[in-house]
1. Supply the structure label, taken from P, Q, corresponding to helix-only ellipticity at 222 nm (-39500 (n - 2.57) for each DSSP H run of 4 or more, over all residues; to 500) with the calculated value -7000.
2. When FRET efficiency 1/(1 + (r/R0)^6) of positions 15 and 119 (r between Cβ atoms, R0 = 35 Å, to 0.05) is calculated for each of the structures P, Q, which structure yields the highest value?
3. Rank structures P, Q by Cα Rg over 2.2 N^0.38 Å and report only the one at the top, that is, the highest.
4. Using mean count of other Cβ atoms within 10 Å over residues 31-38, single out the structure from P, Q with the greatest value.
5. If we compute mean count of other Cβ atoms within 10 Å over residues 55-62 for structures P, Q, which one ends up with the highest value?
Structure P
Amino acid sequence: MRLGLVIYGDLNLVTGGFMYDRYMVEHLRRQGDTVEVISLPWRPYSLGLLDNFKGALIRRLRQAPFDALIQDELTHPSLFWLNHRLKSRLPYPIISLVHLLRCTEARPAWQNAGYGLIEKRYLQSVDGFIYISRHTRQVVEALTGSTRPGTIAYPAGDRLGGLSPEEITAKVRSPGPRQILYLGAVIPRKGLDILIRALAPLREADWHLTVAGSLSTDPGYCRTIYRLISRFGLSHRICLPGVLQGQKLLDCLRRSHILAVPSFVEGLALVYLEGMYFGLVPLAAAQGAAGEVITPGQDGFLIPPRDVQTLSATLATLLTDHHRLLAMSLAARERIGRHPTWEETGAAIRAFLLQMTGAQ
């Protein structure tokens with residue numbers, strides 16, 4: 001197949017969404033398909049809307065010899081009107097890859113209503129969907145009021161390997177502080193401030209928090225985090241090394257016990273899946289798709305948005321009951337072993353694309 005992929009920015013950006021796109025492209029190319037990545041500039045939302053009127057982009061898409069065009073839904077501001085102009089002129093189908101709709105994120109309702117109108121028009125302009133979860137599919141169909149061909153292709157967590165049950169048992173039984181890991185950009189939606197407030201009362205427990213993620217995405221929020229740490233006197237218990245990759249990330253996952261990313265809403269965060277391979281007990285967003293992988297109280301917990309009290313009580317249990325922590329760590333590793341791998345996810349996407357192009 002000859003495929004196009006429209007994204008914002010660089011496919012090598014270190015985020016779960018871009019990693020998903022990258023693994024999809026790598027799988028397709030391994031199967032002998034060609035994939036042309038069309039990178040649009042990542043600008044403020046309002047400026048992205050102007051891409052709909054760019055003649056060069058319109059001509060490029062009209063003249064491209066694709067069998068199908070995949071668009072990361074993140075680029076919807078640049079395509080919501082352009083797609084409708086092109087639809088009758090394109091010889092190939094447009095497929096939207098949907099991670100998380102912007103209009104479902106935590107912000108004032110009037111803002112999400114505006115985003116929802118634009119996203120709805122975009123979603124109605126495509127021929128099919130690749131969804132990362134059942135939840136994502138349900139949200140899209142609720143917004144558009146209709147169904148189109150689609151496939152659910154879950155992100156996977158097996159790229160970094162993991163630990164065996166024996167290694168997980170040894171880690172949990174080792175003395176020393178319980179290691180908590182926050183893995184993700186330091187932005188409001190991920191709930192790091194909620195996590196710090198939940199940990200502040202747990203001074204009698206022996207714990208340490210590592211915040212592994214970009215400190216430059218939202219500088220104002222990052223300053224808020226540093227002020228919270230200082231206010232609660234937790235500088236000796238919390239470290240913020242920034243983005244971790246390669247061996248440093250592996251070492252961090254190997255020594256950690258709990259993965260706490262209490263986001264307000266998530267599609268299906270890749271970090272939950274990767275952490276479970278190392279026996280980390282995930283504390284995840286209750287709103288979104290995490291419940292499709294996590295069984296609360298068995299192999300993780302789903303935390304309601306901004307619920308400091310519930311998060312604090314959950315952390316207290318895991319930090320003080322080592323038998324419970326061990327049982328849940330092993331259950332998390334067992335559960336993720338039944339989840340699709342990246343190879344299986346890529347195969348599901350390719351099968352759907354073959355169906356949509358009539359190449360099967």
Structure Q
Amino acid sequence: MAELKLTNVKKSYGTVEVLHDINLDIETGELVVFVGPSGCGKSTLLRMIAGLERITSGTLTIDGTVVNDVPPAQRGIAMVFQSYALYPHMTVRDNMAFGMKIAKRPKEEIAAAVEKAATMLQLTPYLDRLPKALSGGQRQRVAIGRSIVRDPKVFLFDEPLSNLDAALRVATRIEIAQLKERMPQSTMIYVTHDQVEAMTLATRIVVLHGGYIEQVGSPLTLYERPANVFVARFIGSPAMNMLEATVIATGEHTTVEVADGGQAVVPVASLASDQGKRVKLGMRPEDMVPVEGSALISGPVEIIESLGETTLVHLKAQKESEAIIAKLPGIHRLRRGEMLQLSTAPEKLHLFDSEGKSFFYR
């Protein structure tokens with residue numbers, strides 16, 4: 001369908017710069033997810049691609065054509081908003097066909113496009129209903145269908161599941177994933193603050209923070225090899241544990257000592273100049289296991305969250321400012337105050353320098 005390229009793109013409101021030097025290439029057929037906390041600039045970036053916000057500087061190209069000054073209606077883009085934005089007095093069929101009618105497309109072409117999109121989205125039985133007779137998930141599908149019938153170059157999704165309850169979010173997320181499978185050449189950009197949506201839908205994830213791109217990569221790359229502390233803690237739930245540590249041996253593998261006295265050998269290279277430096281040792285809660293003897297971290301259990309399939313254990317290490325969380329599989333009958341010793345396999349450890357950058361990418 002379309003390749004999209006952002007080159008040195010910035011966005012300012014007056015003297016306040018909210019997006020800084022954005023460089024990003026999106027290939028035909030990708031589903032790229034913009035993710036980050038509230039206020040990071042992800043929706044602003046999406047609206048700039050759509051043409052709803054002006055680009056302060058830099059260029060946006062679609063299929064090799066610069067579109068900075070091209071009106072939204074002529075960019076070949078369809079947008080699905082957080083609110084369904086359906087016309088309440090129109091049937092599902094008329095809502096989906098409205099854009100094509102405005103463009104004065106032939107009736108036969110409109111009817112065929114609506115039928116095709118309705119079949120794809122399993123909306124055929126509801127074509128003659130009004131939006132008020134539909135569930136939230138069905139209304140969102142109608143909004144997606146309205147975009148599909150336009151046959152755009154690029155689909156833009158602006159937090160389309162935010163208004164749905166938990167069960168509907170899961171069901172609609174699966175439907176969007178299936179829709180992408182049925183439209184392999186469609187280029188899609190999807191904005192969300194929900195990392196689960198990002199991890200399950202994306203070909204690649206773009207993590208934004210404070211108007212900057214922190215990292216771009218596949219979901220598993222961001223999970224297994226985060227570029228910095230922010231990405232490491234943002235991707236994954238519960239967030240990655242960070243222990244204060246000191247480098248005590250360097251080379252092909254780096255040995256660190258945590259504040260509580262435990263030691264770990266991390267299979268990542270370090271320089272001789274790193275000797276004695278303060279670093280952060282990252283451990284994902286799901287990678288931590290109870291041990292006896294040489295533990296990396298130990299402390300009394302403060303809180304136990306029994307979820308059935310997993311047990312979340314919060315423990316307070318003596319010299320750590322934040323509680324350490326371990327995500328243990330199954331049911332563990334622990335008691336508050338009980339001492340627990342935990343460790344993590346070396347290949348599951350993450351090491352970050354004093355500025356929060358991963359040793360892996362140095």
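1. The read-out was computed on structure Q.
2. P
3. When Cα Rg over 2.2 N^0.38 Å is calculated for P, Q, structure Q comes out on top.
4. Sorting by mean count of other Cβ atoms within 10 Å over residues 31-38 in descending order puts Q first.
5. Q
Bear in mind that the values in this text are calculations on the coordinates, not laboratory data. None of the values given here were measured: they were computed from a predicted structure. Cβ atoms are built from the backbone, for glycine too; each structure is taken alone.
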